[in-house]
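Read-outs: derived from the displayed coordinates by stated rules, not from any lab. The model shown is predicted, which means the values in this text are computed figures rather than measured ones. Cβ atoms are built from the backbone, for glycine too; each structure is taken alone.
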Structure P
Amino acid sequence: MNKIYTNNAPEAIGPYSQAVECGGLIYTSGQIAINPESGQIESNDIKGQTTQVMKNLTAVLEAAGSSVDKAIKTVCFLADMNDFASFNEIYGEYFTSKPARSCVAVKQLPKNALVEVEVIAEK
């Protein structure tokens, strides 16, 4: 098992790794819309936050020698299911290979983020 780390994605805000490689698969931790340069969530809307989440996931997957094109499964958490269509618009620009997915609404996300996404991808 190898831990994955990149400066191009936010530091973990708890006792976990950005991603782990095991058995030829990459398991990312959930990413929220923290800009790794500022350490802050800079957008207040779902499209802006989703774009930052996708940039973070892209950076983590690339650091692991993978990419969004190799995603097998994603798990998506929305603070408000009314954001589903706007979230899908941005999500679909990145995950063009259409991996399997779960998407649920949750009561609250870390740092009051609007969206969090995790990925399982091939190496």
Structure Q
Amino acid sequence: MRSSYIRLAQAYTPSIRFVGGKHHHAPHAAQILAHPCAEKGLLPNSSDCLPAGEFLKKLRPFKVVPYKTKAAPKSDSRYEFRDRPLQEGELTNFSDLPARFRFKGISESEAEAINGGGAY
């Protein structure tokens, strides 16, 4: 008679399966290359490259220019405000809502639980 732990003993096989083979990384070049998005192949720390301090000195402060329109904007009558009396079921303020729809404040027990660090 064979023990159950011997029958169940087997090599561990992970249940996750990876698609594809191993990822091979290209070795880094020994020389410094220009970034693919750099203008005219500009290399970092080259003579054509400006230091950050010099670049920031040449920046001008942001200037707000007023926007001027030549023609008056067209008014769309669908979105124009019209003063009208309230209809049935409409309210002007949240405080006019019935009591069951109003915001209920925090009770003393809730305030103590919050100030005490939460539920125990």
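Identify the structure, out of P, Q, from whose coordinates mean projected area of the Cα convex hull in nm², for residues 5-68 alone was calculated to give 14.3. Walk me through the numbers on the way to the answer.
On the way: P: 4.2; Q: 14.3.
Clearly, the read-out refers to Q.
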- Item | Test item: helix-only ellipticity at 222 nm (-39500 (n - 2.57) for each DSSP H run of 4 or more, over all residues; to 500) calculated as -7500, pick one of P, Q | P
- Structure from which 2.7 was derived, distance in nm of label points 7 Å out along Cα→Cβ at positions 29 and 93, options P, Q: P
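Give the label, chosen from P, Q, of the structure having the highest value of Rg/Rh (Cα atoms, Kirkwood Rh).
Numbers: P: 0.93; Q: 1.29.
Once Rg/Rh (Cα atoms, Kirkwood Rh) is worked out for each structure, Q has the highest.
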- Task: Consider the structures P, Q: one of them gives 5.2 for mean projected area of the Cα convex hull in nm², for residues 37-108 alone as calculated from the coordinates. Say which.
- Result: P
- For distance in nm of label points 7 Å out along Cα→Cβ at positions 61 and 85, which of the structures P, Q scores highest? Q
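Name the one structure among P, Q that distance in nm of label points 7 Å out along Cα→Cβ at positions 21 and 101 of 6.8 was derived from. Numbers along the way, then the final one.
Working: P: 2.6; Q: 6.8.
Checking each candidate, the match is Q.
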